[in-house]
1. Using mean count of other Cβ atoms within 10 Å over residues 94-101 for the comparison, can you identify which of P, Q gives the largest number?
2. Determine which structure produced the value 20.6 for mean count of other Cβ atoms within 10 Å over residues 6-13, calculated from the coordinates; the candidates are P, Q.
3. For semi-axes √(5λ) of the Cα gyration tensor in Å, the calculated result is 36, 16, 14, so let me know which of P, Q that is.
4. Any idea which of P, Q comes out highest on FRET efficiency 1/(1 + (r/R0)^6) of positions 62 and 126 (r between Cβ atoms, R0 = 30 Å, to 0.05)?
5. Quick check for you: by Rg/Rh (Cα atoms, Kirkwood Rh), for residues 38-141 alone, which of P, Q is greatest?
6. Just checking, which of P, Q has the largest value of distance in nm of label points 7 Å out along Cα→Cβ at positions 86 and 110?
7. Taking mean count of other Cβ atoms within 10 Å over residues 70-77 as the criterion, which structure among P, Q has the greatest value?
8. For FRET efficiency 1/(1 + (r/R0)^6) of positions 14 and 78 (r between Cβ atoms, R0 = 30 Å, to 0.05), which of P, Q scores largest?
Structure P
Amino acid sequence: MSQNIQLVTILDYLAHGREGDESPQYRKSQLLQVIKEDGFVLCEIVLKQGPLGVIGDSMNVDDHPDCIEYTRKIEYSDLSVGAKSELEHIIREIIQNNSQKFVDFFNNSNPISIRLHQLNLLPGVGGKIRDRILQSRKYSSFESFEDIEDKIDGLYKPHEIILNRVLEEIKNPDIKYHLFVHAK
């Protein structure tokens, strides 16, 4: 069994290659556009044969060596229209399925510098809400997104805040600080 487990979720299946590819039809490969569940990295999988699933399916890339020619990292701008329309929904699912990891971000986030804390990089989290989070976690760790929302006045839908930050990091890979998306 492979140690390099790469769980991905399918964003789109392109049976006739990438949009705008002017190569002859017989030279176009079948493609999957996917997002890695660990690190939210966008990738394109060139298939020898396919498809390997449908949009929204989760799969382990290492389980299909005979079907995959290669995998390459892509940018948001490389995604098909269909993949872009699925992206938010699928990221929301990944966050919900791994909620403890993201709740732990609220429990364990740290200062970046004297003037900036990781919490301040979350959309809608300013100084007051950051201070409420830091004060609350001194007494007990957050157990769930609902627990965060119950304990912190003014902080609503923390899972959506995480979602919005992930989308920002995916769409703008050159931003200075990455909290959730593995950069370059």
Structure Q
Amino acid sequence: MFVSPQNVINNLELRSGMIAADFGCGAGYYTVPLAHTVGGNGKVYAYDVRKEMLEMVRSRARLEHLLNIEAVWADLEMPGATKLREETIDAVIISNILFQIDNKKAVLNEAVRILKKGGLLMVVEWDETAKMGGPAAQQKITREEAKRLAEENDCGFAKEFNAGDQHYGLLFKKNVPAQ
């Protein structure tokens, strides 16, 4: 069972006017619903290293008349890759990219750097127990590893949520100890 991106995003408790970032946005699976959620007074930064994915996001934004999406090319493994000031973002989604990258710590560092104090970090990854699809078992990031990476970056674990049969979803809060 695949879960709708909106159901996943609802865990962020975003409101109109907030600012979010989608790390590894791909074709905009989360970007577009995020843009609808934060509304015209909000903003969504969509980051990807693949320019063709960013063009797909821009096309979807035009089709849906969403003026609050900024699609940005970035190698998120590089320090300061987002080019945003520290503590300016309410929520960051990191979905299905940690298993693909070498410098996971750098990506988490950048996400936490731009998050406001109390901001939310969402990690969605392939479940290590998933039997079908996704990367090879040795590439998958376990829940424990994702928690460790976030907690090393001053983010306390808030909750786990349903992200479908093949994925897990974890929510963390910046500068707030784990519950």
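We did not get these values from a lab; they are worked out from the coordinates using the rules stated. Keep in mind it's a predicted model, so treat the numbers as computed, not measured. Cβ atoms are built from the backbone, for glycine too; each structure is taken alone.
1. Of structures P, Q, the maximum of mean count of other Cβ atoms within 10 Å over residues 94-101 occurs in Q.
2. P
3. Considering all the candidates, the number was obtained from P.
4. When FRET efficiency 1/(1 + (r/R0)^6) of positions 62 and 126 (r between Cβ atoms, R0 = 30 Å, to 0.05) is computed for each of P, Q, structure Q gives the biggest number.
5. P
6. Comparing P, Q by distance in nm of label points 7 Å out along Cα→Cβ at positions 86 and 110, the maximum is at P.
7. Working: P: 12.4; Q: 17.4.
Evaluating mean count of other Cβ atoms within 10 Å over residues 70-77 on every structure, the highest lands on Q.
8. Largest calculated value belongs to P.
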